[in-house]
1. Computing relative contact order in percent (Cα under 8 Å, 6 or more apart) for each of 1, 2, which one ends up highest?
2. Comparing mean count of other Cβ atoms within 10 Å over residues 85-92 across 1, 2, which structure shows the greatest value?
3. Between structures 1, 2, where is mean count of other Cβ atoms within 10 Å over residues 125-132 highest?
4. To test your reading of the models, identify which of 1, 2 gives 19.2, 57 for Rg and Dmax of the Cα atoms in Å when calculated.
5. For distance in nm of label points 7 Å out along Cα→Cβ at positions 21 and 37, the calculated result is 2.8, so let me know which of 1, 2 that is.
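Derivation of every value follows stated rules applied to the coordinates shown; laboratory data play no part. Predicted model, so just to flag it, every value in this text is computed and none were measured. Cβ atoms are built from the backbone, for glycine too; each structure is taken alone.
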Structure 1
Amino acid sequence: MNTKPYLTRYITFGGGVDSTALLVAANLDLCNTHNVDFAIYIDCGSDHPDTISHVQSMQKWSRIPVYIFQTPTSMIDDLLSPNGFVSIPACLWPRGILRRQCTNMYKIKWVHKFVREFIGLKRYQHIKGKVQGLYGINADEAHRAKGSMEKWIDADYPLVTSGITRADCRELCSKSGLPIPRRSSCICCPLHTKNEWAELKGDGNNPQWKTIIKIDEAIRNRDFEKSGRKCFLSCRFKPISEVNFS
């Protein structure tokens, strides 16, 4: 058991299977998740509506407070803006992928802001002590478990250290009477699999797919064209509306 005193222990909650299993474990005091003060979900305006609904339902289910923090700007609005920054790992024709900066810009930095405010710090105020962030990465993906870039945060991966696999996470959710959530990801993430794109497309008339098409068109109208390069959500280098996902 970790006996190091922390100013707070919190869960970074993404609303997917693994982080849901971690929140369930914390509610049941499993996997060394004792003394968790809260879970924080960052709503940057780009998650699937089903994910938002799931997070809201977990707010009601969990005895541990689940906070939803809305970012001041929406990632989708920024991507649609003519002067917006392309922070996602879009595919760059004729070859290459843009650096992935969206996670830090729209998720991580806002988690840090919320945590600092939770422990009573003002802007730029020096922190005396440490906090511990618990992250929902399962044992199948232990290679993703890395230390925090911030000196004031100790990263902990209870599912990894307890040997909890993806299948175990699903089972833990089911045994707790919870539905299995969809994979948490932004609707416009270029890293979607073919099946995920097909599921998002559906019949092609849903609001999410229409937004995806607009984003795909918008990111192509950026300064990359000055050098003869173009951005696409699909690495087939076609407009997303023309890609066959079957």
Structure 2
Amino acid sequence: MIARALALSATALFLAQAADPCVAFDALYARIRDQQIDRAAALPQVRALLPQIRDYFYAHGGVDTPPDAERFPLAGYGAESIGGKNGSGYQPNGYDWFLGRTSKGHPGHDLFIHDRNQDSLDDRTGQPVTVLSIASGVVVATSPDWDPASGLRGGRYVYVYSPAQHGIFYYAHNASVLVRSGGVVAAGSPIATVGRSGRNAAMQRSPTHLHVMFLAIDASGYPRPRDIYADLVRLAARTPIRRPGP
């Protein structure tokens, strides 16, 4: 009981100090990522912040995205970019968001671009490939700077919370991040460019790709991975692809 009371007091103090819930979430996630706070202490803070972030989204002009207006996250590409076979890249076993950089598994999908020389530019256009937000939401965490010595798996990443889906989209291994915490985005908004940042993604054996994951928030406020392969295929099927000219 004493431990629970202390945890609740710490959460109340944390919220009182959080003028911007998105910035507060970003700071909290950095601590979770680097294992500077355990699950028991972090979960109540996540649970308390999410309603504030939802209110922030609508107060700053956010509008929910209808399912038929969601966007495939890789500009100029379609379902052929999705790695694996029929969604086999999704491997959630061993994954726990609260374990941060020590977590196991691969609870998402890798979307590969044409980049044989690994310069993070599309071989067909010579230009960066834009990462698009799948749905409207608010940016709640980013890592615009990445140190290869850090061992960080996701490299330069972006987390976008979607109130309509009550979950968080994660976009990783970017070359550049185009948004910051607190930014409200619409479906199709540019949020990053595809790159090779991250512990494994930076290795020569790894083709250039975007890693995308969705975390559904359960009744306790726990972010748990959900397979969005079928959604990606659906979005790719109805998203016009602009092929480069000759």
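1. 1
2. 1
3. 2
4. Structure of origin is 1.
5. 1
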